[in-house]
1. With distance in nm of label points 7 Å out along Cα→Cβ at positions 21 and 189 derived from the coordinates and found to be 3.7, which of I, II does the value describe?
2. Can you spot which of I, II the value 76, 62, 38 was calculated from, given it is Cα extents along the principal axes in Å?
3. Please state which of the structures I, II yields 10 when relative contact order in percent (Cα under 8 Å, 6 or more apart) is computed from it.
4. One of I, II was used to compute helix-only ellipticity at 222 nm (-39500 (n - 2.57) for each DSSP H run of 4 or more, over all residues; to 500), and the result was -25500. Which label is that?
5. Assign the value 0.35, calculated as FRET efficiency 1/(1 + (r/R0)^6) of positions 37 and 221 (r between Cβ atoms, R0 = 35 Å, to 0.05), to the correct structure from I, II.
6. Hey, distance in nm of label points 7 Å out along Cα→Cβ at positions 93 and 285 derived from one of I, II reads 2.2; which structure?
7. Output the label of whichever structure in I, II has the greatest value of distance in nm of label points 7 Å out along Cα→Cβ at positions 77 and 229.
Structure I
Amino acid sequence: MSRDISAVDCFTNKEFRKFEEHLGPVTNLKALQGCLFLSSSKDKNVRLWDVRVLKSVKAFQMDDNSGPTAPVMAVDSSGSCLTLGSASSKNIHSFDISSGRLVSKNPLGGPARGLIFSPSERILATVSENFDLVDLTQIPPKLSMEEGSGKEPKNCPFELSNEKTLFEGPWLIGKQVDFKLKGTNNHGVWQSAHRTRRGNKLGADGVDIVGILYKDSKEYYILVKQYRIPIGKWILEFPAGLVDASDTSIESAGIREFKEETGYTATEVVRCTKKGQYLNPGISSDSSSFLLVKVDGSLPENQNPEQNLEGDESIEVVLVEAGKFLEYLDEVTESGEVEVCTQVYAWALAKVFP
């Protein structure tokens, strides 16, 4: 048995991607909606993957699987609830796939050899020679994400109620909640978007990297230009990427993403902001940190930088002379051919103000 998982094009019968994070032999695969799938392994982990990226999206593990056996798994029909059992455990663990949270832990009469959901969304667990029918109907088919639970936090001026999920996909979840200003009859409805991929505990969904290249006695800002489908235009941005669950620091995630998108190797980290700063809190909980780095263009690794992009990425590196940064952005904006990201423009304006 292999520890690696290969994705094969069914038309050409050729492998186009390999997934290599499991430390033990892979024992089972389960397809979900879209490009997502689950894998279980004798390393006792179940991993959630997206075939478009090399790293797993999330990892799930039972807290009492002490033996050498791999977990068995089942997913409900909505694709939101993952249940795990094991021949080395007398409990069934249920997880919210979107957030990665452990939702419930149900005892069994013995170790679980296999799991399957019934049409009524109850789970049938094979236990030795017997069967245990565990009632999981107390878990809603669409489990709540961590943001906006419908319970107002401390010092919130609003009463929040009737939260519901409007849309749930592999990357985003749309929510709606009713709100009322305390002490008044003024009320309304708020809709928002949230990431489903929030496995890290570092306080930021992503990281933007402000990099300055020192080359031939000049300084250049290192930007990237890419086509953004939501706005239907090309846009200039700082190099950026998501902070993965496996990342030990925002700084290391930023250095990796910077290298992948630009090909340049950061030679000095100047500063990294604490946790994440919200990008558009009126409609989203998405957050990002800022990492400031210097790049020595005279080093061999930065002479002919090569990007390491995902198969579905199209990113062009753009170098802008630091002394003409704002002037360049104004020209680009006036041309109408390329837009400029808010963070980039704000940085350029701050450099000349007051």
Structure II
Amino acid sequence: MGVQVAGASFIWPLNAIYVHEVLGKSLTLAGMVLFFNAGAGALGSLVGGRAFDRFGHLPTLLGGSFLAAGTSLLMAFFPSFFAYGVLLTLFGFGTGLIYPSMYALAGILWPEGGRRAFSAVYVAANAGVAAGTAMAGFVASQGFRWSFLTSSVFFLAFALMVAKGFRGEAFRRRGQAEVPPSREGILWSRSLLLLSLGFFMAWSVYVQWQTTIATHLQTLGYSLAQYSLLWTLNGGLILVGQPLLNLIWRGEQLRRQMLLGMGLYAAVFSLLTLPLPYGGYLFLMGLMTVGEILVWPAVPAAAQRLAPKGQEGAYQGVVGSAASLGRMVGPLLGGWIYDTYPWQALPAAMVGLVLTAAWIFSRIELRERRVPLSS
């Protein structure tokens, strides 16, 4: 997981700089490209989840890996805005294919259906982000073509790892052929729809730290280095805090975990309405990160618990798609509020979204219905 996330990290953090500085287009067009990238990622998650259930993990993961590797390779040789926009959209679809398969595999390889496997995937993904973004700046300074080529190499390395290492009895979809088509599918699962809606709202709120809050901090006179330090703190806390949480929180009370995380989100955005020194923003990023550690791994774990046998991939695809839609809609909603109303309206609106998401999470029925996938 960390390898393919690191590969993607050579592209998405540099999108605005590449479009604006190299291709000579506006930041609005840079945002539009990311909008289509996120939309394609949402579609890829849905398709990838269904493909995992029907064809297994190898074709799905390899297909996504080769599509991401091929599109990033082509970006290096076709430096036009139109080509970049099309290729980045296809790149988003390819990476979207990968995520539900990885999370579904985590649940299958940990038959008890607990959250620890998803926490491990989450930590690995964040380690990939940290490593990728740390290298991306240096590589891009040698030329953006090298960023795209390096991304392609990482995805090819991931494909090789999948082809060589993701085989054997532990990875075989046991019992899948014996599972008839279920009416407990995606459209008939009320709890899955509630889980996805709450996750969509949570992501819509979270991305404000990457968009409107970043802009607000610059208007307050804080430098890009000070803003980057917030995300350095975020990454460090995740790498240390997630394993620590697994030691402290030994239960599998996923709904309580999500509600506690949403409570921290609400507290953070409530405090953002106040005038704060820089240390206050560091403190709030710390609180936000603790909430993230609680919520982000709990959602795929809950989806795995809800999934009928043989539909684990489809359920992971739905929640992954909800996250992508949140990353797509959140910046638009936040930007509109930020441009139209005083600053305090933005965190107040986000508190309302968070409380709504918490209420939705509280309505999910996470019954103990999973059957261990044992041979």
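1. Computing distance in nm of label points 7 Å out along Cα→Cβ at positions 21 and 189 on every structure in I, II gives 3.7 only for I.
2. Source structure: I.
3. Matching structure: I.
4. Checking each candidate, the match is II.
5. This figure was derived from I.
6. I
7. With respect to distance in nm of label points 7 Å out along Cα→Cβ at positions 77 and 229, the highest-scoring structure among I, II is II.
The numbers here are math on the coordinates, done by the rules we state, and not lab data. Worth saying up front: this structure is predicted, and the values here are computed from it rather than measured. Cβ atoms are built from the backbone, for glycine too; each structure is taken alone.
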